[in-house]
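Since every read-out is calculated from the coordinates, none of them should be taken as a lab result. Owing to the predicted nature of the structure, the values given are computational and were not obtained by experimental measurement. Cβ atoms are built from the backbone, for glycine too; each structure is taken alone.
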Structure 1
Amino acid sequence: MNEDLFLLFIVPLNRAKVAYMVTGSAAVTVYGEPRLTNDVDIVLSISRSDVDLLSTLYSNEMFYFPPADVVHQELVRSNGGGFNVIHHETGFKADFYVAQDALHRWGMERRISVDISGEQVWLAPPEYVILRKLQFHEEGGSEKHLRDIQGMLRISAGLLDTGALMQWVHELGLTESWKKAAR
C-alpha cells in the first residue's frame, strides 16, 4: 500500500471530521498479508447535506468528484450506494460506499484507529472486513477474497471477536464460504 496515495483521501476526511472506515484490500494489508491495490475502499457515514462538503474536500482541481445528483442517487439506494473519486495526477482511486445497512453500522461503531505515517486512520474492524470479503466471494466466486481472509486469520486471529463474527456469518448466510476460508 502506498501510504502517500492512500492518505490523499484520508486526510481531507479527518480534517472535516467525516465519519469513515477503511476496508477492502487496504485493511487486509494492515490485518493480513500485503497485496497490491490500485484503490482504497472507504465506507462513509454521510447524509445528503454532506455531499457539498465532500465535493469541496475533493475539489475538481485535484480530483474527479461525481456530480452531486449522482451522489444523491447513491445515498438513497436500498442495497447501499457508492461512488468513485479519482486523483487527477496519479489516477489513484477511492471507492466510497455509503453506510446504510446493519453491518455497516456495526462496523462503524467498532472501527479501529491506527497511525499511518503520523495520520490517524479509521479502519473497519477485522470481522467486518472478513464478512464483506465472504460476501464478495459469494457474489463473484473470486478466490482472492478467501486468500485475503486466510491471511487475516493467520496474522490477526487474536484481534477477532469470534462470537460476533460467527453470529454475522450465520445471520448473513455465509456459512459455506466461511468453511472454505477457515480451512
Structure 2
Amino acid sequence: MINIRDAIIEDCKEIGLVTVTASHSVFIGTIPEELIDFSWTPEISAANWRKSFSENTDRGQRLLVAEEDHRILGFIWAKPWAETAGFEACIQGLYVLPTFQRRGIGLQLISYVVAELMQLNMKKLEIGCVVENPSCDFYRHIGGVEIGRRPVKVDHYDTEEIVFGWSDISVLRG
C-alpha cells in the first residue's frame, strides 16, 4: 500500500537517493557519459535537499513523498505558480525509483497534488521534462499537451525540456 505524505527534513537522505538513482537511470545511455557528473552522489543530493528544505516547503510549495513499508519510493515537488503565462501551478520535479516505475506511483503523486490545487481553485498545470527522458511519453499518455520548449543543462550536456500543460487538471484526478 502506497502512502503519500508531506516530506520531513529527515526524508532528505532517501529523497537524495531517489533523485540521483532516477536521474542516472534516465541519462546513462541517452547522453554522452563523459558529460554526466558522476561526482553528484545521493549524499550530495541529500545535503542539497536539507539545505533548501525550508525554502522548498515555504511559500506554498509542496514536497510530498510516496512510501511503502516506511521506504520512500518517489516524491513530487509542486509550486502554486508556473513559468508559462496562463498556467497557475507547476510540478518542479517528479521522481520514482526505477524499480518501482510503471506501478502508478507517479500518477498517484500527481493526483494528490491535483486534488490540492483544485481545492485552491487552480485549473492549469505545467511540468517540464527533458527530451531524452522516457517520462515524456508518460506525460503525453496522461493528457499533457506540449505547450513549449526551453533550453536546459543536464550536468555538462546542453539539451531542452518539453513543457507539458493541462488546461483542465480535473482529468488528472485519481
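Can you say which of 1, 2 returns -10000 when helix-only ellipticity at 222 nm (-39500 (n - 2.57) for each DSSP H run of 4 or more, over all residues; to 500) is computed?
2
Taking 2.4 as the value of distance in nm of label points 7 Å out along Cα→Cβ at positions 110 and 142 derived from one of the structures shown (1, 2), identify that structure. Display every interim value, and only then the final one.
Working: 1: 2.4; 2: 0.4.
It was calculated from structure 1.
Tell me which structure, out of 1, 2, gives 24.2 once mean count of other Cβ atoms within 10 Å over residues 22-29 is calculated.
Only one of 1, 2 returns 24.2 for mean count of other Cβ atoms within 10 Å over residues 22-29, namely 1.
Thinking of 1, 2, which structure, once Kirkwood radius over Cα pairs in Å, for residues 6-53 alone is computed, gives back 11.9?
It was calculated from structure 1.
For structures 1, 2, which has the highest computed value of FRET efficiency 1/(1 + (r/R0)^6) of positions 78 and 118 (r between Cβ atoms, R0 = 35 Å, to 0.05)?
2
Could you tell me which structure in 1, 2 was used to calculate distance in nm of label points 7 Å out along Cα→Cβ at positions 30 and 46 as 2.0?
1
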